[in-house]
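Enquirer: These are the structures in question, set out in turn.
FYI, it's all coordinate maths here, none of it is from the lab. Please read these numbers as outputs of a predicted model, since none were measured by experiment. Cβ atoms are built from the backbone, for glycine too; each structure is taken alone.
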Structure P
C-alpha cells in the first residue's frame, strides 16, 4: 500500500478522488491513487490467533511470508536486488501451482524501466558575469552545488532576485509582482518571511509553511517561465544553526561542570573514583567549541536532498550567501541580510532585476533508470467465454530501506512489509494454487498478476493497462488484495462494491460462510492497483484488513500476520472469483461519482484528474478523470498530458497543484493538453473543494 512524503502528499491533493490516511486520521482529501490508506487503524490480532497454524496451506503461507518479508529481500524496494529475488520466487510458485508462466514473450515477466533516482552528471559549472567583463566564478562544493530535484541544461541569461519565490494570494504576498522572470535565472531565498513570528501569515500549523517547500518554489518559478533557479539560504536559518551550536556548547559545559563536581566530591570523601567521565565531558566541550568555530552555517544542500526529479525540470543549483552578497555588492544592491530584514519589517517584497548581470553555466543531473517487472501467471478458461479475462492482483514491492516512503523518519532499516504487501502476494499465490487444482477449467481465463511499483504510484498496474497482455475490452473484472494479513475482530473492508450491480449482494452472501464482518466501500478509485483497472471502465473489488501502527515502518514483520485470517479471506475471494467466472453474463461496469467527503481540503478547487506516475515526456500525465468530475465533463482522457493551465506552464503534478490554487470554484479555465502528439485546448469549470 503506497505512502507519500509531505511534498508528494501536497501534490496529490489536487487529483480528485480517494481517501488519505495519515497517522490514523481519516481526512477524506481529494487525493490520487497512490495515497495512504483510508481506514482507521485496527488492533493487531492476538498472538494466539497468529501462531495457530495447523493446516498445510497455513504452514506454506507462513513460510512464504517469512521469506518475502526477510531482510534478505531488502524490503523489496524497486531499486534493490531483493525485489528481483521476490519476482523469481513468485514465478517459481506460479509455475508450481500450475499456471502458464510463458505468456509475455515466453516469460512471466512484463519488464519496463522507471526512474528510481538521480546522480550527478559530468559537467556542473557556474559563474556570474557583469558589466565591463566582471566575473564571479563559483567553485563546485565550495560556492555552489547542483540540486538533485532539478533538471539538466545550459543557461546564459539575465538574473532576477525574487526574494522568497512566493506568490501567495491568501497571504497577500507576491515576490513576482513587479518583476519579469521569463527566460531569466532567478535567485530565490529558502524558507519564508517573518520566521519565528507566530502571527505571520506564513506561520504554519507546525511552524512550517507549505510556501517554504522547495518544490513549491520550483513549480512557481517554472510556471512563470524561469530559465534556471539559484537557491540561497535565508540569513535567519543560518543564525538559528549557529544558535543551536552555541546551545550544544553550553550543554557540554554544564555536563563538564557536573562531572567535575562529582569527581571533586569523590576525591574529598576519599572514595574510589575514575576520571573517565570527566575526560569525556572535557572532550565533548572541546568538540562542541571546535564545531562552533569551524562549522559552516551557510550549508549547501547535499546532492540528493529533497529527492530526485523526473529529469524534465529546469536546472537548479544552491549558491552560498557569500557569493550572493558579492554579486549584490557589485551590482549596488543591499546584502541578503538587509533585504531579508526589510521584508520582515514591511511584509513587502524586495525583488529586483539585475539587467547587466548574467548567470552562465551548465547543470548535469542524470536520471537513474531501473528495470522492474510485473509477474504474470495464467489459468486458461474453457468454453464460449474462454477469451474473457478476470485479473486477480496484488503488488509485491515495498519501500526497501525506508526513505521517501517510510513513516519512520530517518530510518535506514529494512522495511520488510510483511502485511504490505507480502500478505497480498502470498494470498495471490495460494489462491492461484486453489483455483488451478480444480478438475475442470473455469469458463473464463484467470490472469494472476503480482504488480511492481505500487508504492511509487501504481506504476506496475498503470503499465499493464497501457500494455495489456490480454485485451482490456475482454477483461471483465479485476480483484485485488493489498494488506490482507491483519484480520482483527473478523473485519474486512471491500472497496469497489458499487462498480458492478451484482457485487454488493455477492460479497455479502459469500462473507457469511467465512464469518466476515464487512465494511463496504462502493467507490472504484482508491489507494491500490485496482484503480488502474477501474480507470479503464472495468469493475473492481479490493480487499483490505486495515492499517496499523507498523504501517510503512520496519516493524511490519511476519510474526504479526494472522495466517488463519488470511485463509478465510482467500476462501472468500475464491468463491467470488468462481462465481464471476461461471456467470454467463459479465459484470456490468457502473460509473461511480466521487464519494462525499467529510473534511474540506483547503483552498484548492476540485478538478478530478487521476495522475499517471509512469508517464513519460513533458506535462502532467493523467490516467483518466474521476467520473462526473470537472475534468471528466470537460473531456480530459487517459493518456492526456496537461502542459498549460490558464497562462501557467505545467510540467508535472507539482506545477499542476500550484496552478490549480490560483483559481476558485466555479471559474472556467482553459487547459491545454498534449493528446497523441497534438495540442488540444479544453475548458474546465472547476468544482467546489472537498
Structure Q
C-alpha cells in the first residue's frame, strides 16, 4: 500500500461500492451521495499516490473505467428504486451516461495517438537535434497527465445533478448536470485533436534517425558507454558518468531504456537512448573504437555484433561476488579490473576469460575517497569534548536467492548496532543501508526497521547525555547554509519542474556547463554543511542519495559491512574495517573465499569480535592489520600512481589503437581480394 493513509483509502473505496448498492436498494439519496463522495475521493487519492492496489485492480477486471461505470449503474438503480423510471431524468441519465462512455473511445484513441507520435525513436541529452529537425512543444501537461482519470471524473457533474433531481423530485438539475458532463467531455476531445496533425507532431522516425546520423557524423564519437537495465539499476551507469567526462577521447553514452534516461544523473556527456534494437543497429557508429559495458545483459548483443569497435566489460563494482566473474564476460575483447585481485578471480573461476584479455585500470570512481590520517586526539579520548570516533555500518541488501550470507542485516545487524551504541569509550554510529534493503525479504525489511529504531533511540539518549557538548550556534549556521544551498540548487535545477514529454526533453536537453559546474560545487558545499549541521557525536540513519556513500567514508574512522563492492571501495581509505560472516563459514574459510576481507576484522553473527575493530580505531599505532590493509589495497585497487583515470585513459587509447589496426587490416585484405579478382 505504501502508507497507512493509502491502506485506509483502499479500504474505504472497497467498502464504498457495497454501501452504494445498499443505499440504491433501500433507497436513500443522502446515503448514496455520501458513499459516492467517499469512493470518488478515495479513488482520486490512490491514483494521485500511484498506489499498488489501483494498478492491480485492472488485472481482476475492476479497473478505473469499470469502477466509474458501476457507480453510474448503481445511480440508475437508485432512480428505479425511487419510482423515477418513467421520469425524464431517468431516461436522460441512461442516455447521458451511454453518450459519455461513447466519448471515451475517441478520447482514449487521441491520447494514445498523441503519445505514440511524440515518442521519439531516439531520445537524447546534450545533443542539438533542434537545429536539424523541428520538434514542437508538448501538449499542455493538463491534457495528457492522468488523462483517463480526468475524463472519467467529468461524470461528477452528471452524478451530482441527477442526485439533486432525485432528492428534490425536480428534473432540471439532472438535465443541467448531464449537459455539463457531455459538454466538458466534447471539449476535452476537441482540445486533443490539434495535437495529432500538422506542425504539432514531431517528424517521423526516418527523419529523426537521419538527423541523429548527421550529428554522429559531425561529432565523431570514439568511446561509448553502453547500458541497459531496470529503473533500479540506474546507479550502475551513474557511477561512470564522471569518468566519461574525464576521457581524453570523444565520449558518448548509449542507453536502451527510457526509464534509465529519466533516472540518469546530470552529465555533460552526450547521451542517446535507443529503445529499439533495429534503430540501434542502424545508427552510424563507424567512428567508435571502444565500447564500455557496465552490466552483463541480453541487449548488449545489439552492440557487441559491431566488429569495427573493441568491446570491454568494466562492470559496476569490484567484489568477490559471483557477478564479478560472470562467464558471459568472455564475449568481450577485454575485461578491465581494478587491480590484480580481479585478474586472479577470473583465473580461479576458470569461466573462459583469458588472462591476456584482462587489463588492470584501477577504480576512477574512488578518487573522492580520502586516505586515513588517524582519528583526532579528541576522538581517541571519547566524549570529553563532544567528539568521538565514527563507525559506519553499511550493510548490503538481501539479494534474490535468500542466501543468509548475502547480508548481515537479518542475523547480525541488531547485535552490531547494539554493541556500537553501547561502546565504552563511546563511538558515533552512522547507519547507511543499501537502497534495495527490504525489497525482496520481509524479514530484512523488519530488521532494517528495528535497526533504525535502535539508532534513533540511542541518538535521543545521547542528546540528553551531559557528557556530549553541542555548539548550537555553529549548527544553526550550518542548517541555514544548507537551506540556502538547497534553494540555489533547486533554482539551478529548475525547481524540479517537468521538462515536458520525451520529444520536448530531447529538444531542450542541452546541458548548461556553467550551471552544471556550479551545481557540482554547491553539492560539495552542501556535504560540508550537512556534517556540520549536527554534532560529531550524534548517531545518524542515512538514507537517500545524499550524502553519498563516499562522503560517509570520509567522515568515518571505521566501517562494518558485508561482502560487496562497498568493502573494496572502503579499502581505498586505508581505514580499519570489519566484515560479517553471516553465512557462518568460519574465519579461515571466509577469508579464503573472499579476497576483500583478508585485512578485515571478521565478525560472527553475535558481533562479539567488534572490540578488535574499536581498539584499532582508538589506537592506530597498535592496529595489527594496518600493513595488511595497505598491501590489500594495492592488490585490489592497483597502485596509487599513475592515477586511476590516467590508467583508464591509457587503456582506452591502447584498445582504440587495436581496433584501428584491425580495421585497417580488414580494409587491406578487402582491397587485395578485389585486386586479385580484377587481375583474374
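Enquirer: Using mean count of other Cβ atoms within 10 Å over residues 117-124, single out the structure from P, Q with the greatest value.
Expert: Q
Enquirer: Mean count of other Cβ atoms within 10 Å over residues 253-260 computed as 15.2: which structure among P, Q?
Expert: Checking each candidate, the match is P.
Enquirer: Right, something else. Quick check: 0.50 is what I get for FRET efficiency 1/(1 + (r/R0)^6) of positions 317 and 341 (r between Cβ atoms, R0 = 25 Å, to 0.05), calculated from one of P, Q. Which structure matches?
Expert: Matching structure: P.
Enquirer: Quick check on the output: 2, 6, 8, 8, 8, 9, 8, 6, 6, 7, 7, 7, 6, 5, 4, 2, 1, 1, 0, 0 is P(r) over Cα pairs in 5 Å bins from 0, in percent, for residues 261-396 alone, derived from one of P, Q. Which one produced it?
Expert: P
Enquirer: Next question. With Rg and Dmax of the Cα atoms in Å derived from the coordinates and found to be 28.4, 99, which of P, Q does the value describe?
Expert: Going label by label, the one that fits is P.
Enquirer: Sticking with this structure for a sec: Where is FRET efficiency 1/(1 + (r/R0)^6) of positions 333 and 445 (r between Cβ atoms, R0 = 41 Å, to 0.05) largest, in which of P, Q?
Expert: Largest value of FRET efficiency 1/(1 + (r/R0)^6) of positions 333 and 445 (r between Cβ atoms, R0 = 41 Å, to 0.05): Q.
Enquirer: One of P, Q was used to compute relative contact order in percent (Cα under 8 Å, 6 or more apart), and the result was 13. Which label is that?
Expert: Q
Enquirer: A further question follows. Given -16000 as the derived value for helix-only ellipticity at 222 nm (-39500 (n - 2.57) for each DSSP H run of 4 or more, over all residues; to 500), which of the supplied structures P, Q does it correspond to?
Expert: Q
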